[in-house]
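Each in C-alpha cells, the structures are laid out below.
What follows draws every value from the coordinates through simple rules; no lab data is involved. Treat the numbers as computed from the prediction; the structure is a model and nothing was measured. Cβ atoms are built from the backbone, for glycine too; each structure is taken alone.
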Structure 1
Amino acid sequence: MRRLQAKFQSLARSERKALIPFLTAGDPEPGFTVPMMHALVEAGADVIELGIPFSDPMADGPVIQKASERALVHNTGLRKVLEMVRQFREQDEETPVVLMGYLNPIECLGYQAFAQQARDSGVDGVLTVDLPPEEAEDFLLLLEAAGIDPIFLLAPNSTPERIAKVGNLGRGYLYYVSLKGVTGAGHLDLENVGAKVAEIKRLTDLPVAVGFGVKDAETARAVSQFGDGVVVGSALVARVEAHPAEPDKAKREIAGLIEAMRQAIDA
C-alpha cells in the first residue's frame with residue numbers, strides 16, 4: 001500500500017484529520033529544509049508538501065513567490081529538491097512527501113526521468129499546479145508506473161463533472177483550494193467551504209484536504225471539521241521570511257505553529 005493511502009486510512013480509523021504543512025525547498029537556504037521537515041513531523045505533521053522553487057509561480061501569493069526567489073538564489077533546482085527528499089528518507093521512511101510546483105522544471109528534466117528519480121528519492125505524490133488533467137495522460141501513466149500519486153486541485157467554482165473527473169484521475173488525496181485567488185489571500189467563508197467539501201465528498205472516495213487561507217490554529221480547527229486534511233503554507237513560509245538570518249528562530253516558530261494546529265485539530 002502506498003504511503004499516502006496508508007496514512008489517510010490510519011487517520012480515518014483513529015478519527016483524526018491530516019495536518020499537511022508546506023515548505024518551499026531551499027528557503028532560506030538549502031541546509032534548512034531537511035531538518036525543518038523532520039521538525040514538522042515531530043511537531044505533528046502527517047504529510048509534507050515540499051515546494052519546487054520556480055521563477056514564475058503564478059498561483060502563489062507574494063509570500064511564497066519571495067520564498068522561491070530566496071531558494072533560487074542558492075540554485076535550488078528540481079534535482080536538489082529530489083536530493084533533499086532522499087536525505088529525509090534516510091531517517092524517515094513513513095511520512096508521505098508530496099512535491100508541489102509547476103510543470104516547467106519537470107519538463108526540463110523529462111517526464112520519464114523525473115518519475116524515475118522521484119520514485120528513487122522516496123517521493124509519494126506530485127501536485128503540478130499548471131498541468132490540467134486533460135493534458136496529463138502521458139505524465140499520469142509514468143507516475144502510476146513509478147508508484148507515485150498525482151494530486152489534483154479543485155476550486156470553489158469546480159463543477160460536479162469536473163470534480164468527478166478529477167476524482168477518477170487523482171490518487172492520494174484531492175486538494176481543495178478554499179479561496180479564489182493566490183495562496184495567502186483573503187478570508188475563509190467557512191459555510192461555503194463546508195458546503196463545497198461536502199459536494200466533493202459525495203462525488204469521490206478520495207480524501208479531501210483543504211488549503212489556502214489557513215493562518216492559525218483556530219482556522220485549522222474550523223477547516224478540519226469539513227475535510228480529511230488541512231494544508232498550511234503561507235503562514236509557515238512567512239516565519240522564514242521574518243527571520244531570514246535566524247533560521248533556528250524560524251524553525252522554532254514554525255514548529256510551534258504546527259504543534260498548536262495539531263492540538264487544535266485533535267481537540
Structure 2
Amino acid sequence: MNITSSSAPASLACLGTGKMGTALLQGIVTRQLLPASAVFLFDAYPQALAAAQTLLPGTVAAGNALEAARSAEAVLLCVKPAGIVPLIQSLQAVSESKLLISIAAGVTLKAMEAAAGHHRVIRVMPNTPALIGQGAAAYSTGSTATVADASVAASLLGAVGTVTQVAEPLLDAVTGLSGSGPAYVYTFIEALADGGLAEGLSREQALQLAAQTVAGAAAMVLQSGLHPAVLRDQVTSPGGTTIAGLAALESRAFRSACIEAVRTAAKRARELA
C-alpha cells in the first residue's frame with residue numbers, strides 16, 4: 001500500500017512506550033509523517049518514558065494518559081493486552097471523539113468498542129521486524145471507524161513496513177502467519193546455519209550465509225513479483241544439489257510443518273481472544 005503524509009493525523013499520542021510503540025513512533029518521525037513536536041507520550045513507568053524520549057528527541061512527555069490523548073487527533077494504545085480495556089474506559093473522560101489504535105493481541109474490537117464510548121477503534125497486528133522498519137502488519141476497523149480513520153492507521157503502520165486491511169476474524173490468521181512468523185524464520189535460519197556447521201563452516205560463517213540467504217530470497221519474492229515456486233524452479237537443476245536438498249525437506253514434511261505452525265498459532269490466538 002502506498003502511504004502519503006496526507007493520510008497521517010496532525011498529532012498523535014502514544015500510551016505505552018515499550019519496544020513496539022517506540023518502533024512505530026521512530027518510523028513515523030523518521031519518514032516525516034509527523035514532526036516530533038506533534039507526538040505526545042505517556043507511560044506509567046517513568047524510566048520507559050525517559051528512554052523513549054531519548055530515542056525520540058523533541059517529542060512531548062505528558063503527565064498522564066488523559067493529557068496525552070486530549071492533545072492528539074489519534075491515539076496509539078501500546079500497553080499489554082490486560083491493560084487495554086481499562087485504559088480505553090479511562091479515556092471516556094476525553095470529551096472529543098478520538099481514533100484509538102490498539103496493537104494488543106487478542107483484545108477484540110467488540111471488547112474495545114464496549115469500553116470506548118464515543119471514541120472510534122481500530123485493531124492492528126504488527127510484528128517485531130517493525131523495530132528495523134521491515135514490519136508486516138494488518139488492521140481491522142471498528143463499526144464506527146471511518147474510511148479516513150482506516151487511512152490514518154495504514155499511514156502509521158506503513159511507516160515501519162507493509163500494511164494490509166483484513167476482516168477482524170482474519171487477524172488470528174495474521175497472528176499465526178506474520179505475528180508469530182519471525183520466530184519460525186529465526187528457527188529456520190538457525191537450522192540452516194547448523195547444517196553448514198555440520199559440513200565444516202565456522203559458526204560465524206554459517207550464520208552469516210544462512211541469514212543473508214533468507215533475506216535475499218525474501219527480497220527476490222517481493223521485488224520480482226514472481227511466485228516462490230517459479231523462483232525455486234529457477235535454481236533447481238535436474239539431478240542437482242538443490243533438488244536433492246528439497247527432497248530431504250519433503251521427506252520430513254517440511255511444508256506441512258510450516259502450514260501447521262501457522263494454523264496452530266492462529267488457533268491459539270483464537271483461544272486467547
Structure 3
Amino acid sequence: MPRPARPSASGAPPLAVVTGASSGIGRELARLAAADGYRTLLVARRQERLAELAAELREATGLEARVAAADLTREAGLDAVAEAVGGDAIEVLVNNAGFATWGPVEDTTEEALADVIALNIAALTRLTRRFLPSMRSHGRGFVLNVASTGAFLPGPDLAAYYASKAYVLSFSEALGEELRGSGVVVTCLCPGPTRTEFHEVAGMGDAPFMDRLWFMSAGRAAAAGWSGLTRGRPLVIPGVINRLTAWAPRLLPRLLVPRIVGAVQSARRSPP
C-alpha cells in the first residue's frame with residue numbers, strides 16, 4: 001500500500017484532521033501527518049497549545065496547519081470542526097480525543113459519565129460519519145480511531161472508559177468491513193498505558209514499577225499507529241506486553257478477568 005499523502009485534485013497537499021491534538025498521542029500523530037506531507041487541522045479544547053503546535057508544524061514543514069479549539073462533547077464543537085474543514089476534502093481523520101474519569105460508577109457524577117460517552121463514542125462516530133462521504137467519493141481515505149488495550153477488558157474504576165474503548169474497537173472493525181474495496185482504510189490503534197497527561201486528568205495515581213516495565217512513550221505509540229494506518233492494518237496493538245494484555249483474557253475464565261483488572265487498578269488508586 002502506498003504512503004497516504006499525495007496532492008489533492010486542486011494540487012494542494014491533502015488535509016489530515018487530528019482530534020485531541022494538544023498533547024500526548026494526538027500531538028505526535030499530528031507531527032507524523034505533517035512530516036508525511038499533509039496539511040493539518042488540529043482539534044482540541046486548548047487554543048494556546050494548538051497554536052503552538054501549529055506554528056511548530058508550519059516551521060518544520062512549510063505546510064498549512066489550522067486550529068479549531070472545540071469541545072467535542074458539545075454540538076457546537078462538532079460544528080466548529082466542520083466549519084474549519086470548510087470545502088476541503090479530508091484524506092485522513094484521526095479520532096484521538098478521549099476522556100476518562102477515575103473511580104466507581106456510583107461515585108462518578110452523571111455529567112462526567114455523559115462526557116465520557118459524548119467524547120469517546122458519540123463524537124468519534126459522528127465525525128467519522130460526517131467525513132466518510134467525501135472520502136468514499138474520492139475513492140481514498142484513512143480513518144485512525146484511537147482505542148486502548150482497555151477495549152479488550154472490563155475495567156473496574158474505569159468502567160465507562162473501558163466500555164467506550166470496546167465500542168471504538170467494535171465500531172472500527174465493522175466500519176472497515178463496510179468500506180472494504182472502497183479505497184477507505186480504517187485502523188484501530190489500541191495502546192496500553194502511555195506517558196501522557198491522561199492519568200493525571202483522570203485522577204489516577206502513579207505506579208513507578210508499571211512506568212518502568214509497561215508504560216510506552218506517546219511518540220512510540222503514535223508511530224505504531226501511523227505505520228499501521230499507512231499499511232492498511234485494521235488493528236494495531238503496540239508492544240509485546242500490551243498484546244499479551246489484549247489477548248490473555250481469552251484464555252482466562254470470564255468471571256476472573258474483572259477481578260484481576262480491579263486488583264491492578266486498586267494498586268494505582270490516588271491516595272486520599
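FRET efficiency 1/(1 + (r/R0)^6) of positions 67 and 243 (r between Cβ atoms, R0 = 35 Å, to 0.05) computed as 1.00: which structure among 1, 2, 3? It would help to have the intermediate numbers written out before the result.
Details: 1: 1.00; 2: 0.05; 3: 0.50.
Source structure: 1.
Quick check on the output: 19.0 is mean count of other Cβ atoms within 10 Å over residues 131-138, derived from one of 1, 2, 3. Which one produced it? Intermediate results must be reported in sequence, preceding the final value.
On the way: 1: 12.5; 2: 19.0; 3: 16.4.
The correct label is 2.
When Cα extents along the principal axes in Å is calculated, the result is 70, 36, 32; to which of the structures 1, 2, 3 does this value belong?
The read-out was computed on structure 2.
Quick check for you: by Rg/Rh (Cα atoms, Kirkwood Rh), for residues 139-258 alone, which of 1, 2, 3 is greatest?
2
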